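Just so it is clear, none of the values below were taken in a lab; they were calculated from the coordinates. No experiment lies behind these values; they were computed from the predicted model shown. Cβ atoms are built from the backbone, for glycine too; each structure is taken alone.
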Structure P
Amino acid sequence: MENTASHSTAASPNLERRIKRQAWAPEHQLFATCAPGLEPLAAAELTSLGFRQVESLAGGAACAHRLDGLYGANLWLRCAGRVLLRLKDFRVHTWEDLPRQAAAIPWEVWLKPGAPLKVLVSLRASNLKHTGRIAEEVLAGASTRLAGLGLAPPTAALPQASDPAMVMVRGHERRASISLDSSGAHLHRRGYRLDPGQAPLREDLAAALLLLCGYGGNEPLLDPMCGSGTLAIEAGLLARRLPPGLGRAFAFQDWPCHRPATWDFLVRTAQKQALAAPPQPIYARDLAAKALHSARANAQRAGLEGSLILEQADFFEAAPPPCPPGLMVINPPFGKRLGSVRQARAFAQDLGRKLKSDYAGWRVGVVLYRPEWEELLRLRPLARLVAPHGGLTVTMLCGQV
């Protein structure tokens with residue numbers, strides 16, 4: 001991790017004043033992106049973290065905070081994909097508004113000199129046209145600004161560039177915005193899942209299912225078909241109050257305005273308030289020994305060694321764990337792993353019968369890959385959301401047995 005001075009040429013007093021005035025003094029408009037369908041959960045997370053002006057919108061949640069809040073959002077958000085910093089929001093009367101607004105951004109505060117820069121453009125019924133030219137104008141505005149200050153201008157990121165600085169331009173009708181990605185790699189990439197196993201549930205979607213079910217760690221949890229352990233691991237992080245972004249790097253750490261001391265303080269505070277163990281047991285079971293091996297290795301990388309109870313067991317044969325009823329979370333097999341449509345239906349019927357016979361009093365959070373499974377499972381619905389997963393649209397259901 002680099003310090004602020006290393007990003008500025010000779011750490012000029014003028015640049016330091018700009019950093020304080022432009023980056024750290026004001027409150028910023030932020031946008032946490034997420035998968036479609038997860039917007040209310042992302043907004044609820046931001047509200048719980050103390051953000052202001054939180055609003056659930058298509059594709060994410062908008063909010064306001066000073067720059068340390070942006071650090072905290074990246075550290076703590078479980079359902080989000082990226083945290084974007086709004087650099088400009090403006091009305092578009094003519095084409096000239098775009099290059100003028102782009103050139104007025106204090107890029108020296110946000111971009112490391114000479115950094116590769118990727119500009120992504122999204123237009124919807126916008127009076128701006130030609131996405132390629134829009135990207136060129138934004139890059140030119142940043143280059144002119146930095147070159148005028150004697151700093152190396154950004155370069156257009158090559159397709160093979162790893163983790164370039166990323167700017168998003170969005171045009172909608174007569175308004176446009178320019179935002180800077182603060183996250184880098186997608187936030188679901190926590191860093192622990194090096195062995196994903198078969199048909200894994202992405203980390204942000206696993207966290208979304210747990211939050212949809214109201215899980216906070218104060219009740220027993222069972223994942224009877226854990227695979228590589230994503231649901232159980234996300235539950236362990238929640239239960240022990242560990243932030244999902246604790247072990248990874250972020251794009252904002254390369255910004256000239258980055259304050260390592262502020263980031264280190266947030267990380268240390270998170271580590272101090274974490275619990276040494278989950279308040280209630282977390283059981284992760286699977287029929288396959290290979291899956292449990294992957295789950296154990298992934299849990300160790302997530303800092304959860306000893307926090308999960310891993311057991312080899314067939315859900316349809318095994319008895320419930322020795323604990324009071326709590327929450328069961330299931331990402332069942334789907335597609336070719338279940339064979340024909342008739343075999344898939346039989347599997348769902350067997351699942352529903354097992355729940356009714358052995359798990360009275362449990363809540364169940366389940367990923368439904370076929371809509372008719374909801375009726376077959378015979379759960380009393382408590383909450384649901386629809387989200388994309390693996391090229392499919394799935395229903396996440398929380399229900400009562």
Structure Q
Amino acid sequence: MPGPEWGAEPEGTISLAYGFADPEHFPVAEIVEATAEVLGEDVNGALNYGPTYAGLIRLVAQRLQARGVAHASAQNVLISYGSSQILALLPQIMIDPGDTVIVEAPCFIGAVRSFQEVGATIESVPVRENGMDIDALATMLVTLQQKGVRPKFIYVTPTYQNPTGTLMPLENRKRLLALAEQFGVLIFEDDAYGDLRFEGEAIPPIVALDTKGWVLHIGTFSKILAPGVRMAWACGPEAIIQRLAKFKVEGSSGPFMTRVVERFAADGRLESHISDLNATYRRKRDVMVEAIKEHFPADVRYIVPQGGFFVYCYLPTDMPTVAVIKHARDHKVSFLPGMGCYANGQGTHEIRLAFSYQNDANIIEGIRRLGAAMKAARA
């Protein structure tokens with residue numbers, strides 16, 4: 001969301017703020033087909049009271065195994081109502097008021113708010129071009145240990161991070177895991193965008209490197225199927241999974257939708273759909289980057305992501321984000337201010353742009369309008 005500093009957006013505004021999926025690429029016909037198959041086979045099992053469909057749990061475990069998570073199984077996988085449910089449940093079972101949690105800066109602020117709501121003290125580690133700064137993290141862990149503080153967990157999005165789009169290299173993932181083991185701190189790995197890879201070699205998630213139970217991994221069907229299905233998963237130490245399940249007081253994730261998602265994903269349909277999505281989102285990324293090159297001031301720095309939904313920009317010192325917001329309203333374009341991605345008020349010269357939702361023409365026009373707003377703010 002653009003945030004309260006925007007007020008109501010003027011009519012005709014092109015929003016580059018929302019990390020929504022492309023509605024033109026929802027697999028409607030395939031979902032309808034999967035629904036008909038499910039209802040044609042077992043109406044009672046699908047539409048009556050019942051547990052989460054075991055077939056979906058198996059499918060998630062198999063997909064994780066294919067990404068190198070050898071220990072993924074039905075015993076340590078939990079299906080949830082979107083990844084936001086896990087983000088809300090984990091602090092309930094792990095955090096007491098005053099406990100310390102380490103997050104990225106910038107990061108997905110929705111997660112930070114979940115941690116703050118239960119009274120966590122937030123410590124932020126900068127994100128560089130290779131993701132979380134592991135040297136800075138190591139220094140922070142030593143400093144906290146000297147103060148007698150053991151963080152409850154490290155929240156990290158190593159693959160196409162929200163908001164920066166950065167990708168953590170394999171060596172840094174290994175170092176992060178080694179630090180977690182050394183200091184006895186859980187890693188909470190958010191892998192919402194892990195399947196949306198446009199180029200480069202696949203890097204295993206941190207959970208695939210974990211042999212001692214230091215990683216809780218979450219993923220979601222929201223980015224690779226449709227956000228409206230509200231289906232995601234957690235994989236990690238069995239004791240944590242069991243406790244999360246106990247706090248999931250509404251019970252199962254529903255026998256009907258879990259069957260539909262599993263049926264849609266079966267027989268390679270999901271992987272084929274992901275391949276189509278990656279072609280679409282890569283094109284949109286390229287359209288946005290080319291428009292930025294043409295319309296933004298030359299001293300605006302930006303990260304070209306290898307996957308995900310976002311391009312992150314760093315504005316020059318004479319172009320604060322709040323000034324750009326004012327002129328962006330006049331030019332009828334919106335974005336996510338960097339200040340909305342930090343727990344500590346930073347990001348005053350940063351913005352996040354989403355290429356996922358808008359069509360190519362709107363991306364180009366939105367960037368043109370924003371470039372004009374930047375030039376007006378500087379003037």
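Brief remarks on what is shown
- Once FRET efficiency 1/(1 + (r/R0)^6) of positions 273 and 297 (r between Cβ atoms, R0 = 41 Å, to 0.05) is evaluated on every structure in P, Q, the highest one turns out to be P.
- Origin of the derived value 5, 23, 31, 25, 13, 2, 0 (P(r) over Cα pairs in 10 Å bins from 0, in percent; candidates P, Q): Q
- With helix-only ellipticity at 222 nm (-39500 (n - 2.57) for each DSSP H run of 4 or more, over all residues; to 500) derived as -9500, matching label from P, Q: P
- For distance in nm of label points 7 Å out along Cα→Cβ at positions 65 and 161 computed as 2.8, the structure of P, Q it came from: P
- FRET efficiency 1/(1 + (r/R0)^6) of positions 113 and 257 (r between Cβ atoms, R0 = 30 Å, to 0.05) derived as 1.00 - corresponding label from P, Q: P
- Of the structures P, Q, the one that 16 was derived from, the read-out being relative contact order in percent (Cα under 8 Å, 6 or more apart): P
- If mean count of other Cβ atoms within 10 Å over residues 137-144 is computed and equals 17.1, the structure in P, Q: Q
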